[in-house]
Structure I
Amino acid sequence: MSIVVFGSINMDLVTRTPRLPAPGETLTAHGFVTTPGGKGANQAVACARLDATTRMVGRVGDDVFGAALRGSLAQYGVDTTFVATEPGASGIAAIAVSDAAENTILIVAGANGAVGQADIAALDAALDGATVLLLQLEVPLAAVIGAARAARARGVVVVLDPAPAVPLPDELMQLVDIITPNETEAALLTGIAPHDDAAVVAAAAALRNRGVGTAVIKLGGRGAFVDDGQTRAFIPAFPVTPVDTVAAGDAFNGGLAVGLDAGLTLAAALRLASATGAMAVTRPGAQEAMPTRAEVDALLAG
């Protein structure tokens with residue numbers, strides 16, 4: 001059993017600010033770090049930290065960031081055999097994090113923008129023995145669709161984190177077993193803003209009506225909601241004090257994939273996902289914030 005992540009690999013340029021600036025406003029920040037990120041790479045590290053066999057398929061540049069990004073993945077135990085090197089710059093994300101743990105993110109695709117047919121061919125080999133494919137939207141949409149189609153043909157469970165929020169074709173939705181939008185992404189995909197329980201239920205149903213097997217809407221501090229056509233339920237959040245929410249969604253998806261890979265029921269996998277996301281927000285950073293299996297198990301047991 002194993003998990004394959006097909007997606008983005010970025011270097012995060014993170015600024016700590018008292019609050020997020022308004023348009024046109026200049027603020028004095030009080031911290032800056034450079035740290036490996038990218039939704040794909042973050043999810044791969046989340047899986048590996050939870051002791052799952054994890055392979056990453058994607059691209060880095062031949063710049064100084066590229067070597068550091070590849071090395072970071074390997075350090076956390078992710079198999080980088082299928083990470084290619086693209087001439088030019090690696091992808092970057094410019095992130096501002098406020099003292100209230102809110103964030104804004106600007107992404108420059110770099111090498112991620114070159115992910116395409118050659119990487120789908122590499123994915124075919126990476127999928128040998130895999131149970132779950134994790135996808136996001138920081139690489140070209142055509143490549144995401146091709147990856148989903150390749151996984152579906154092999155009977156691998158396709159999990160899509162539809163971020164950053166963009167309209168998606170029915171072709172992709174119908175290839176997805178589990179979709180995991182946050183509130184903003186769910187609103188864009190369905191036209192329903194999930195601000196109260198009734199709207200959450202309606203948005204999840206609308207996602208399923210577009211062809212996905214299971215809709216899981218991430219609700220931040222309110223937890224999550226799942227609709228698989230038989231079960232419709234809210235999953236409570238674990239109470240923690242947030243420090244940095246940058247990679248919370250990536251941690252959630254990693255935990256979900258690990259649970260599915262281990263053969264847990266969907267309900268149990270979602271509880272593991274919620275605990276993983278909760279632990280990740282209690283510390284700063286992206287990949288370095290991903291919790292170990294022992295830490296997650298302790299939260300689940302508590």
Structure II
Amino acid sequence: MIDLHLHTTASDGAYSPEELLLRASSVGVRTLSITDHDTMAAVPKASALADSFGVELLAGIEITAVCDGHDIHILGYFLTVHPTGLDTFLIAQRRHRTDRLREMANRLTDLGVGVDIDRLLAERAAAGRSPGRPHLAEALVAARHATSVQEAFERWLGDGRAAWVPRHGPSPEQVIETISQAGGVASLAHPGLTGNRRLVSRLAEVGLEAVEVYHSQHDPVTKKRLLKQARSLGLAVTGGSDFHSDADHRSSHLGRVGLPVMEFQAFRDRLTRADHRIEPAQSDSE
């Protein structure tokens with residue numbers, strides 16, 4: 001099984017890199033990519049441990065772009081654990097996330113449901129981990145303002161709710177260019193969930209090289225449509241479960257949803273060509 005879309009505690013996943021490797025290998029995943037949101041903090045450790053779990057690791061990330069006020073997720077894949085020049089961009093990405101969460105926390109305080117946002121952000125920053133709304137939701141639960149993360153989103157943090165703050169950040173075009181400049185291949189994540197059927201072709205015109213056809217929330221009709229579109233545009237294909245935790249609604253898809261071997265080989269060939277576009281260089285660990 002090949003799963004190129006997985007998350008750890010470095011962003012909004014429930015498992016550490018070691019725990020995720022154990023969980024994935026136990027259900028037959030033999031090639032995987034950790035694609036945390038706006039950080040590659042988990043990749044070096046996972047890379048060092050991969051052989052001991054009998055799996056191959058492909059360095060990856062899921063970067064959040066913003067288009068017309070909506071989040072667009074772009075997966076980036078690399079052959080190197082430390083992609084050239086990407087660290088500075090990701091620091092800015094996490095700063096966007098930090099500023100947004102702080103503004104949301106201020107709104108919560110005004111609503112009488114304050115949390116210790118400074119502590120939350122400091123703990124995430126200390127390990128190079130990416131902060132997000134789920135962590136703020138967990139803080140609300142810990143402070144007994146909500147009984148569950150779901151309730152916290154439904155009452156305050158979900159889109160349009162009382163403490164919600166629109167996201168600001170780079171465009172999909174900027175993210176694709178950044179991934180390309182770092183010697184990677186950009187793949188549009190779960191395009192079947194965006195509601196914008198023109199997005200794939202639009203981004204293909206500005207350098208998108210792959211599209212995530214196989215995903216736990218893509219039904220057979222959506223997969224068939226996206227595969228046909230990828231072929232017509234000359235795009236490579238990626239796929240994965242988008243696993244976050246065993247409590248997540250996608251948990252049952254780990255070890256069941258993945259990328260076919262032939263598609264992976266074609267994608268790997270494209271990734272190798274992309275990596276050769278830039279001169280190899282050392283970069284500080286993200």
Structure III
Amino acid sequence: MAVYAFIKDKKIKKNMPDPCDLSIIIVNYNTQGYLGRCLESLSETSDFSAEIIVVDNASKDLSAEMVRERFPEAVLIANTENLGFAKANNQAIAVSMGRYLYFLNPDAEVQKGAFGAMISYMETHPDVGLAGTRLVNPDGSTQPSVESRYPGQKHAKKLMAGLKGDIAWVLGASMIARRSAIMHAGGFNEDFFLYGEEQDLCLRLRRAGWSIGYIPDAVVLHWGGKSERDHLPENVWEKKFRAELTFYHSHYSSNAIKRICMENLIQAMWRIILLKLTLPFYADKTRLHHKLDKYRVAFRVFLRTLQNHAVNIDS
């Protein structure tokens with residue numbers, strides 16, 4: 001795997017440092033202000049050895065320069081192009097030295113005591129390969145971050161038989177993993193560019209015999225969606241639906257994918273009709289139009305997938 005990197009002198013160090021307890025890995029894209037606050041929140045690491053690795057995916061907002069100037073202790077991998085979330089994380093894993101790998105979004109801030117809670121949990125739960133933390137909004141309310149099912153799971157029941165634990169996947173904004181488990185799984189699936197990577201990784205870990213955990217005592221403030229804030233909502237939904245399809249193609253049978261696409265297509269068509277009928281009575285018309293955009297994108301994406309499926313069968 002090619003690594004395009006800077007570490008002060010613009011090249012990867014040949015003499016790697018001694019192993020440490022925790023590698024904190026942050027993939028950044030155009031979130032300089034949030035990234036600075038994120039890195040400032042990582043100061044509570046005195047009770048264990050830790051390293052910080054920042055992968056910048058060719059940000060245009062001088063994020064990499066800010067890291068070099070303000071956080072020289074961090075290992076900085078500055079990509080010359082946006083390689084996506086999965087590939088960037090794999091770059092960091094390749095140069096990391098921690099027994100545990102902690103994947104953190106740049107628009108997040110680790111709260112006091114979180115690191116201790118994470119490491120304690122992993123030490124006392126040897127069956128857990130990866131665990132999520134409690135994510136909170138700026139007002140202190142808890143964000144949904146734990147799921148018991150995968151997208152389209154009801155169409156792939158045989159695949160899910162015998163999986164360990166009750167948690168299917170956790171939100172990738174803040175999750176700690178055993179290095180051994182991640183290496184066994186082969187890291188992140190680079191077929192994913194953005195969105196869906198944590199679902200895929202958690203399923204592969206469970207299929208390898210690991211459980212997925214959740215650490216409520218490890219609290220992380222998460223602003224959410226900041227790297228995509230300048231993108232049109234329909235473009236974001238397009239990426240999310242395409243990531244969903246990548247997950248299906250990675251794990252489900254052709255027949256299951258066809259059923260999932262049909263289900264999503266019918267749901268999108270029904271929602272579009274219903275939203276149009278309620279439009280004259282809807283107070284927040286901007287919000288309604290955003291919902292319409294979402295289901296129009298879903299209809300387009302899943303219809304195209306079904307059409308391609310039919311062409312592949314005929315050929």
As an exercise: percent of Cα pairs over 22 Å apart, for residues 174-261 alone, calculated from one structure in I, II, III, equals 22. Which structure is it? I
Value 24.4, calculated as mean count of other Cβ atoms within 10 Å over residues 30-37 from one of I, II, III, is from structure II
With Cα Rg over 2.2 N^0.38 Å derived from the coordinates and found to be 1.05, which of I, II, III does the value describe? III
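Each value in this text was obtained by applying a stated rule to the coordinates, not by laboratory testing. Everything quoted here is computed from the prediction, not taken from an experiment. Cβ atoms are built from the backbone, for glycine too; each structure is taken alone.
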